[in-house]
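Presented below are the structures under discussion, each in the form of structure tokens.
What follows draws every value from the coordinates through simple rules; no lab data is involved. All figures in this text were calculated on a predicted structure; none of them were measured in a lab. Cβ atoms are built from the backbone, for glycine too; each structure is taken alone.
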Structure 1
């Protein structure tokens, strides 16, 4: 097969993780389920077990061709060398933190981080003796360097934040982290395809593959991608010890979702930009938190580091509207469901004011916030739906 790294994105998605056209067999990799693996001899079994980090059949939790095909596909998409599949996006967050941190270590985590990641830092990691400092996501490299300690072993990043959409200066943060001897672990779910983490200094890239990679709101799955052999051996050994595993059925469905991700991302990016521009002109709206919009917070960093945008963004309404008014807005929408996930084919809207924890002083807004995800519906239908819901929000506010 041709070198996939030299091919276009859509071509990669069509060919990665499957047989060459020169091999006899079905187009799609098989779905293999199993727990027990039979090995002909004791010597062969020992030899297989001795292969650290290798893709070999020894037991079901070590994966199979179904898992490995998906891992190869995601590693190619993320621009890394190896990928490990886990059961959920949250497992993709917690696994590398458990693997790369130990008792007595210190971690830096952005203040806008995904809520369950914050909870894990303040819960299990704290119980295990790991201290976490939350930092302003818009910090400079110099500012982050000032927060580094001799025992800082991980700098966590999420860019943009999945509720308030601050874009982080990842190259500057990575440079400061590496100068202090820390790994950079980044949740790159929003930036799938549009941000190449390893080109900007990231060591470990996380995907909630539930979202764009699977794409159909019917799978829970996560991925962890690294870019060198040492990190792979550490991650692989730790994930195996933790018993991290994903159902082969979910792996197969996610691999199928990847084949159409390119066209979905393009269509949803275009639709989201249209909706964001339209909302920006509405009298009810204070600002649209979409990094792809000129003049929006984080736009300059987005333009420098990203090649595109996904279909998730935030809206800050003017202070005259209460959080309860945004509840009325979301409930009045007919084509947008109220749901916590995103990246699927359907549009979603969820109020976020009152549900975001901040301890480093970031994320202060005068008006209430709503997070919007744009799916694959016709834009004109979505705009008409938003328009009638805004009218009901105004009526609610009196």
Structure 2
């Protein structure tokens, strides 16, 4: 079975040990810090909007700024890898996140907060794309890849769980939301101190200086459909993490601190889904697991959307997060597999897809909410879930059974 999904081989993985060395663990932590940054940033949008008195559509421009950074990085990754190497690119990402968050928390004007999140998103995307390319490469893109990707993104969800809790706790203590993001910036810089000089450990098979895979070779139809599946999952996730707290405030009447912390139920579901799911995909067909995860997220969201009771809404959001847990790691992993030898370019295009989703979906939801209300606007979420499930069934992606030459 080739990496582009051609042929009729089964997509069910056999049991295969995940390589967990120092490079693996540091990559897990870097993705974990990205999760903290992402999920702590999301609830601050509504709080920043309250401070500045802007509309939801204007506040959603922060998601657009994040999208611009993600798209720019995603398109430039093959050339950046050639220039710096994948390891140095991941280090640059950590530094840019710290700088961007410093700008975001100190700038009160819209232009400065947009600049801060643009810089932070650019750095976060460099580090995440590097990790998403490195991990399948490190696992020889074989049957252990889905488990390794799930474990890595489980770190993102588990550490991301701390983000909204930190924001909610800081607000409850009357410190404001900013200290929670400062903590993330410090953690990124600490990671680079621990990494030390061994950045070339992260270059791997395809990520070294002078990487020779063709930057403009045409991708298969399977790759583009796999990328579209990931776009659906990213749009679903960003919509809920950006505006989920507003939905809970609107429907259940929770206060700012409680609503911000409520996003932890979604992220908690993500964490549980990825931790448990990393074992599930080691035993069952990852394609069926992925399509069923979309169905579960739709069911969970329906529970939350139909209720006005805070407890029931939080249970629904938890179930939604459980369903969403495996969507990103499996979606990214299958897109990278379908990219064949163009590992970094394929991983970079997942960043483009995430950027498009993070900009378009929350902005559309925010603008629609200004026009018809938050509750109705959130019907975008189940539409994305259904589309993702259908696309997985239409275009399955297989595995390399042998390490690529």
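Kindly point out which one of 1, 2 the value 17 was derived from, the read-out being relative contact order in percent (Cα under 8 Å, 6 or more apart). It would help to have the intermediate numbers written out before the result.
Working: 1: 17; 2: 30.
Comparing all candidates, it corresponds to 1.
Once distance in nm of label points 7 Å out along Cα→Cβ at positions 147 and 387 is evaluated on every structure in 1, 2, the highest one turns out to be 1.
Taking Cα Rg over 2.2 N^0.38 Å as the criterion, the highest value among 1, 2 goes to 1. For the read-out mean count of other Cβ atoms within 10 Å over residues 187-194, a value of 24.0 was computed from one structure; give its label from 1, 2. Computing mean count of other Cβ atoms within 10 Å over residues 187-194 on every structure in 1, 2 gives 24.0 only for 1.
Given a value of -26500 for helix-only ellipticity at 222 nm (-39500 (n - 2.57) for each DSSP H run of 4 or more, over all residues; to 500), calculated from one of 1, 2, which structure does it belong to? It was calculated from structure 2.
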